[in-house]
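These are the structures in question, set out in turn.
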Structure I
Amino acid sequence: MAGDIRWVRTHCARMDHGGCALLVRVEGNRIVKVKGDPEGFLNKGYVCMKGLASPEKLIHPNRLRHPLRRAGERGAGKWERISWEEALGEIADKFSAIKEEYGARAVAFGVGMPKGLEHFVLIRLANIFGSPNVVASQDVCHAPREITGVHTCGFYPVADFHHKSNLAVLWGSNITSTNEEGEICSLLLHQVSEGTKLMIIDPRRIPLADRAEHWLQLRPGTDHALALGFLNVIIEESLYDREFVEKWTYGFQDLVDHVKEYTPEKVSEITWVSPDSIRQGARVYAKSKPAVIQWGNPIEHNIHTFDITRALICLMAICGNLDVPGGNVHAKDPKIMKLGQFVRADLIPEKRKEMISAYHGVIPRFMTVPPAYFRRAVLEEDPYPVKGLYAMCANPMMSYAESGLTYETFKKLEFVAVADIFMTPTAAMADIVLPAATQFEMDDIGHYGLGHGYILARPKVIDPPEECWPDMKIMNELGKRISPPEYWYDDYHRFLEDVLGPSGLTYAQFVEKGYLKGPERFRLYEEKGFRTPTGKVELRLSSAEKYGLPPLPCFEGLPEDDNPKYPLVLTSSKSRYYLHSSYRWLDRLREKRPDAKVEIHPDTAGQYGIAEGDTVLIETRFGEIRQVAHLTASVHPKVIHASYGWWFPEEDPRSQYEWRKSNFNMLTSAGNLGKEFGTPNLKAIGCRIRKAGPGEEKAC
């Protein structure tokens with residue numbers, strides 16, 4: 001009804017990890033306005049451009065609204081409309097047939113960046129079906145920091161912006177653009193306005209560098225060398241927290257001996273940061289108490305992510321900034337259902353031994369399959385064949401390293417089902433496409449399982465289109481068809497009640513509260529020690545020999561060796577207007593960033609005869625793409641900063657929307673992987689550039 005006007009409180013989602021509390025104005029069954037909620041726990045009224053634009057995707061004319069079945073060759077862009085019963089029945093028949101012939105492990109379940117409770121319903125679905133293979137992008141997102149933290153200090157050290165810090169170090173974190181994993185920039189900006197100092201460690205001069213006292217412009221892929229240089233200075237100058245080190249660290253003398261070689265002069269040659277800047281940065285961090293490191297996703301984008309993360313945790317530890325207010329803390333969950341119980345881990349006790357990545361020796365506790373190993377299982381049947389895939393909240397054609405390999409993987413799979421809200425290059429390669437409900441159209445819980453110590457209420461604001469189902473409902477109904485139905489519910493809302501059960505709250509009561517936060521307890525190690533084998537922060541890993549891990553963080557070279565044929569260093573970052581490969585179909589955002597831009601220093605552009613707005617060919621050893629030149633001094637003359645996640649929804653579906661043309665992952669490779677997480681090099685790749693010639697501007 002047009003007269004039904006109301007404001008609804010909820011939290012943002014699916015335009016990022018979410019976290020901003022929103023006030024949503026609804027007229028009838030239509031959202032007419034979104035604004036930040038001044039009472040928001042994380043954002044205090046802030047909301048980004050993506051959040052403001054988010055309602056537009058609900059009413060977009062190209063939104064998926066009905067289940068579809070492939071009607072031609074895979075990827076040909078021909079579809080026929082089918083019913084939900086037909087779609088779920090066909091998926092169930094195909095997966096059951098694969099399971100019968102090859103075993104449950106031959107069906108993989110894929111997910112992109114976690115966006116809500118559906119991520120864990122997917123894991124539950126895989127577990128109950130009997131497949132150990134949940135394929136996720138966690139090898140390059142979140143897991144290296146979380147799992148390395150668990151091995152080093154017993155927890156995932158998250159940045160605490162809720163308490164005053166004297167110094168905030170943004171290490172590869174462009175927080176005003178990404179608000180990564182709920183670390184909303186407004187909390188930090190408030191601290192800065194109250195006197196907190198900023199240090200920026202980033203290859204690009206991000207906007208916050210203008211407000212920082214220190215900006216260290218390092219060479220992409222050398223973060224661990226810089227952190228080891230910091231450790232060298234802090235130890236050599238006795239700037240470390242002696243009491244904490246003596247009482248609560250294991251292997252300090254080993255670290256002392258190890259970092260002697262990482263002098264500022266040596267590290268400067270590797271990182272391009274001057275020795276004086278290295279010394280000054282290290283001193284400032286060590287002397288500023290408490291100091292917090294907000295580490296961004298880019299540190300997980302090369303084969304050395306384990307060493308990078310280890311070095312940074314060692315830095316936090318020896319300076320006494322672990323688990324103190326305003327430092328990097330162990331966030332405690334509220335009283336909610338444990339993840340293992342929710343996903344029914346008890347039903348698949350051999351998962352650790354049977355999942356694809358177990359055969360490749362990944363680090364213990366890393367429980368999703370890296371995409372590179374999934375594709376190897378499909379294409380080479382190593383360590384065993386994988387024939388089917390169910391994917392949601394994901395666009396692997398764009399997000400996995402070496403996109404050509406992903407294309408070949410989809411061509412070879414016997415059966416693919418994808419749930420999404422728009423037809424993407426990945427959905428275009430499926431056999432069945434399911435239309436999902438999205439943000440504002442379903443009840444959900446945010447931030448479950450992310451290790452930040454809180455969960456957020458995301459109540460439904462409006463009804464979805466008739467045939468668009470929440471992912472949780474899709475998997476609940478599919479689960480009844482491919483696994484014992486007693487593990488599933490009549491109504492997907494039971495999942496929400498399950499999570500909240502230990503709190504004593506119903507979902508409706510939770511919505512009234514808005515969020516649940518765990519207890520604030522700092523320095524818990526003083527009572528119980530650290531949850532490591534030694535009970536201390538393991539600067540030297542006591543389990544290194546057992547697991548085949550390096551005992552100390554080290555620098556063994558660049559992610560890729562320098563090659564004179566590719567003299568420039570390629571990197572990328574997330575756009576403030578998009579979420580990875582999503583939302584380029586929204587006019588309001590596309591107008592802000594209409595093209596895939598490659599940032600080039602003016603001196604470098606002049607050397608190659610490139611002007612602003614020219615089409616530029618970017619080439620690595622692995623491929624070539626086209627992007628539009630943007631000249632800026634914010635990047636180093638030796639660095640090329642390309643846009644990530646680009647495809648073109650306005651183009652022909654028969655070409656999967658020109659997925660090759662400007663796709664950053666045409667330039668990456670899955671051939672060289674980090675041992676611990678199966679991580680490929682997504683940054684610090686040798687490249688060369690040239691201005692596109694006649695006829696090359698639109699070629700793919």
Structure II
Amino acid sequence: MVTKRSERPDERHPAFDQNLLALFAPRSVAVVGASRDPSKLGYLVLRNVRTSGFPGPIYPVNPGARRIQGLPAYPSVVSIPSSVDLAIIVVPQPAVLSVVRDCAAKRVRAAIIITSGFRETGPLGAKAEEEIVSVARSAGMRVLGPNCLGIIDTVTPLNASFAARMPSPNGIAFMSQSGALGAAILDWAAARDLGFSKFVSLGNEADVTESDLLRVWEYDGSVRVVSAYLEGISDGGRFRRVASEATRRRPVVILKAGRTAAGSRAVVSHTGALAGSDAAYSAAFRQAGVIRVQSLEELFDSSLAFSSQPLPSGRELTIVTNAGGPSIVATDAAEMHGLKLTPLTHRTTDELRRQLPPAASVTNPIDVLGDAGPDLYRAAIDLVLADPRGDALLVILTPQLKTDAEDTARVVVEAHRQTNRPIIACFMGSAGVRSAIATLSAGGIPNYPFPERAVAALGAMADYADLKKRPTERPRRFTVDQTRVRNVITKARAAGRPNLDSFEAAQVVAAYGIPIPRAALARSLDQAVQAAEEIGFPVVLKVASPDIVHKSEVGGVRVGIQSPDEVRRAYDEICAAVAVRAPSARIDGIGVWAMARAGTETIVGLSVDPTFGHVLLFGLGGIFVEVIKDVSFRIVPITSADAAEMIREIRAFPVLQGARGRPPSDLSAISDVLERVSQLAEDFPEIRELDINPLVAYPPPRGTLAVDVRLSLSL
């Protein structure tokens with residue numbers, strides 16, 4: 001899709017940083033370090049700027065030359081007689097700071113530092129990078145890089161990079177945190193006639209980050225989809241805010257690398273053990289409306305569909321094919337991606353039966369048979385698109401003896417022009433369909449070599465269409481007792497204790513309206529007996545110690561206690577066992593708890609991710625939660641919709657609904673607990689980890705009960 005210059009972003013919009021925009025649409029460009037030597041980067045960058053069709057003045061800067069590549073050269077940026085919007089810096093690392101100072105003095109709006117040798121090399125390089133950013137920010141100048149490939153904008157047009165080729169225009173804006181990967185993708189895309197609106201190599205992100213680019217591209221009419229390869233995010237909170245706004249206007253598709261990197265921090269809770277960094281990224285992306293993919297193939301498959309096709313209005317897919325096997329593969333893939341095969345109307349199937357050969361299949365998938373020509377494809381496609389049912393169309397073709405792939409491609413392109421439904425193609429093969437695929441591409445139809453890839457792209461489009469329909473919601477705020485929580489936390493921190501004992505932790509969640517069993521903290525045998533009698537039998541006795549995380553492992557729990565004599569025996573047994581197995585542990589007392597009635601055990605937890613902050617967890621509870629790992633995650637704060645989705649996401653959700661004759665659990669009450677814990681994390685960011693395990697869920701309207709709570713603090 002060729003983008004017109006009139007589709008430039010509205011620069012009057014308050015979201016725009018005018019200096020940041022100078023990276024993409026400068027009025028003039030200086031190449032600092034321009035060279036006459038074809039083996040130098042300074043030569044390649046200047047040549048790319050010159051040959052890209054950039055419409056403004058270009059100023060080579062080199063103190064040792066008067067003319068470079070036919071253009072007047074200048075000894076420094078400050079010696080250029082006219083204003084400079086964008087400086088591309090390709091000088092050796094020791095000279096970069098001086099050049100940046102010259103750019104600041106010249107009031108250059110933006111700079112691309114291609115030179116490497118900064119933070120990626122160690123502490124000295126990091127210090128040099130900080131100095132550059134300090135100078136640039138004092139002048140209001142935006143900096144891309146250092147250590148980057150550069151920028152390509154096919155709308156301006158401008159190739160401010162040392163990439164080997166200029167891509168064709170398209171609606172895909174792509175950013176990469178790997179310059180080498182970016183260069184390979186440009187070459188790969190050129191071989192497949194895949195174009196870009198924008199191409200950005202982020203480098204070290206000393207100043208300009210992925211969030212900055214999302215902010216600009218949100219309002220850029222030349223961008224239909226934002227595509228990104230990321231290895232990390234510098235400011236998770238800002239990314240969530242910016243991405244949440246951007247995805248309301250543009251699909252954002254991200255491949256986040258490094259999924260399997262193991263965390264090294266010590267954890268004291270189930271949540272901390274389960275909520276690794278990758279889980280936090282997945283949760284943050286989901287909440288922000290970002291489509292996360294698992295491979296470069298998926299990244300560009302989905303981006304290609306977004307850049308050329310309208311969004312589907314629903315999740316129903318119709319398949320027209322000349323081969324049974326590929327349509328079966330497509331059907332399986334549709335189910336995997338949450339798509340349904342369209343149930344065609346009787347009128348459509350009757351007309352298909354009339355117009356297609358007797359052996360053809362007139363139910364979805366519609367098989368026009370292996371010897372079908374373009375006319376049969378046209379008949380089937382026209383009838384499908386006239387049917388009021390169906391949200392997307394996949395056309396599959398395999399080159400067989402009588403197949404006219406080229407004319408069939410023209411049929412698909414013509415149909416695309418006459419409908420507002422997305423149409424994608426899977427013309428399978430190589431030499432036999434090469435020209436047909438070119439016809440599809442020229443007509444705005446993405447083609448995929450295999451059915452499952454085509455269906456996955458449509459699945460991503462359907463996911464994004466669903467997101468667009470989701471109403472904007474703000475987190476609820478509850479009336480809670482913050483003072484009570486503050487007192488508990490202040491006392492623990494004053495004592496230098498990172499862990500609360502179980503009794504203290506329970507008081508914290510109770511202050512936020514989360515039900516807990518009746519309880520009392522006993523510091524003597526007589527107090528334990530008295531508390532048990534007041535609470536009512538049966539009771540549970542649990543050691544209360546900030547130093548004992550897993551109480552049952554040290555013999556610190558006794559359940560089902562039915563009488564005062566049993567209380568005395570259990571109290572003595574706990575004290576004796578703990579003295580042997582945890583002799584150095586501080587003991588605050590023995591908690592006497594009303595024994596909870598049986599219900600469905602779930603877990604609600606919190607941990608802190610270094611990028612996104614507090615991560616909220618939900619799943620089935622119990623001692624095997626880390627083994628089963630049937631859990632869902634969200635980043636705090638959450639909305640009511642987030643809470644409901646967390647509950648429904650786990651594989652064991654049917655258990656909560658009441659599987660095999662069990663009563664259903666109070667889902668509304670579970671959701672309420674999730675939202676209250678989210679608010680607790682927002683109000684008290686010093687909470688490092690929290691487990692409510694089990695949170696026992698009862699049939700409605702009996703709600704929930706937080707039976708055991710662990711909580712640790714950042715000191």
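Assuming 9 is relative contact order in percent (Cα under 8 Å, 6 or more apart) as calculated from a single structure, say which of I, II it is.
This figure was derived from II.
State the single structure among I, II that was used to calculate P(r) over Cα pairs in 20 Å bins from 0, in percent, for residues 295-670 alone, giving 21, 54, 25, 0.
I
Rank structures I, II by Cα Rg over 2.2 N^0.38 Å, for residues 319-518 alone and report only the one at the top, that is, the highest.
Details: I: 1.17; II: 1.69.
For this comparison of Cα Rg over 2.2 N^0.38 Å, for residues 319-518 alone, the top structure is II.
Please compute FRET efficiency 1/(1 + (r/R0)^6) of positions 111 and 231 (r between Cβ atoms, R0 = 41 Å, to 0.05) for structures I, II and give me the label with the greatest value. Walk me through the intermediate numbers first.
Details: I: 0.70; II: 0.95.
Going through I, II one by one, FRET efficiency 1/(1 + (r/R0)^6) of positions 111 and 231 (r between Cβ atoms, R0 = 41 Å, to 0.05) peaks for structure II.
For the read-out percent of Cα pairs over 15 Å apart, for residues 343-390 alone, a value of 31 was computed from one structure; give its label from I, II.
II
1.18 is what came out when Cα Rg over 2.2 N^0.38 Å was calculated for one structure; which of I, II is it?
Comparing all candidates, it corresponds to II.
Of structures I, II, which gives -11500 when helix-only ellipticity at 222 nm (-39500 (n - 2.57) for each DSSP H run of 4 or more, over all residues; to 500) is computed from the coordinates? Walk me through the intermediate numbers first.
Working: I: -8000; II: -11500.
It traces back to II.
Since every read-out is calculated from the coordinates, none of them should be taken as a lab result. Everything quoted here is computed from the prediction, not taken from an experiment. Cβ atoms are built from the backbone, for glycine too; each structure is taken alone.
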